[in-house]
Structure 1
Amino acid sequence: MTSPMPMTPVELFLLGRTLMKIGEDALPAPEAGAAPHPGSVRPVLIALSDIVAHPDSAIGEIARRTGLPQSQVSTAVARLKETGSIETTQDPTDRRRLLVRPAADPSPRVAEVRAAGIEECLSKVLDPTDPRAVEEVTAALATLARHVTPATLARLNRRPEPDAR
């Protein structure tokens, strides 16, 4: 068996973009009659991931950790609060700030999104003549997700420590 060719940064970037688009398509559509939200779901999911990892954070802290503009975090928080995904409280040390945390009782929409699978969406984009493709790609993505998490991005931007000579 031959080794796969090394992946270039451009190929990795394009793979990430493709996977993001597939993930967006795999998300269940909101209920009929639900008010549509303008813009991408991307900042909402990024903000929610950070909120789950860092409950009781202020919007500015979420923006700093995620690299999203504060306006996008504020919009994402409003959308997440509307869907019952998060709760906000006033910061007891600074009444002007809101602290954000995952909702104690997730809404039906949150449960629906958490229960959604990716297999149906993958079957639309993968080779229909390969019966094992969905299973193989799903397993590969599970391995990748175990090793490359949103928390690993913090290491990407970390400055190397100076040489202690």
Structure 2
Amino acid sequence: MPRFLIVYVRWVERLNYGVGRVAMFSLFALMGILLWGAIARAGWQPQIWTDEMAQFLLMGYFMLGGAYALQLGSAVRMDLLYSRWSDRTKAAVDAVTILMLVVYLGILLWGGIESTLYALEYSERRRGLWRPYMAPIKIVMVIGIVLMILQCTAFFIRDIARLRKVEL
């Protein structure tokens, strides 16, 4: 395999590992916000921002942690046939399915970018009492999709290397 592909795969996996580890710690912020909201409801006037902020943090957690979950193999896989296949057959099937996933993520990215541009252009806000701006969370969504596309391309390169019997 060309050296730049090996460097690309290692760079993408290091990036997604780091972002995923940081995203894991956002759960502590989420717990803090939910705890604050629960205490405020029980003790004094409920805070209008806690539920929506928790939803935004959870969405950011899922989107930024998606590539990390792919990297760790945490995705659900039907193992009826897969476990019986040879490594080359697994690599071939994985390469095809990764291409389908990249197409799906590409369409999702296109819609995400259009939605983000709309939110930025028109200062879109969420309906409700708090009315937070939507652009920041949509930007996080687009970043998460890009990270998943990068991870999928790294997987594709690894699968092609396995088909060629080259170790990365």
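Okay, here's what the table says:
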| quantity | calculated |
| --- | --- |
| Distance in nm of label points 7 Å out along Cα→Cβ at positions 28 and 156 - structure with the largest value, from 1, 2 | 2 |
| Structure with the greatest value (metric relative contact order in percent (Cα under 8 Å, 6 or more apart), set 1, 2) | 2 |
| Label whose coordinates, when helix-only ellipticity at 222 nm (-39500 (n - 2.57) for each DSSP H run of 4 or more, over all residues; to 500) is calculated, return -27500 (choices 1, 2) | 2 |
| Structure responsible for 12.3, with mean projected area of the Cα convex hull in nm² calculated and labels 1, 2 on offer | 2 |
| When distance in nm of label points 7 Å out along Cα→Cβ at positions 4 and 76 is computed for each of 1, 2, the largest belongs to | 2 |
| Which of 1, 2 yields 1.07 [Cα Rg over 2.2 N^0.38 Å, for residues 52-99 alone, calculated] | 1 |
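Just so you know, all these numbers are worked out from the coordinates, no wet-lab data involved. Nothing here was measured: the structure is a model prediction, and the numbers come from that model. Cβ atoms are built from the backbone, for glycine too; each structure is taken alone.
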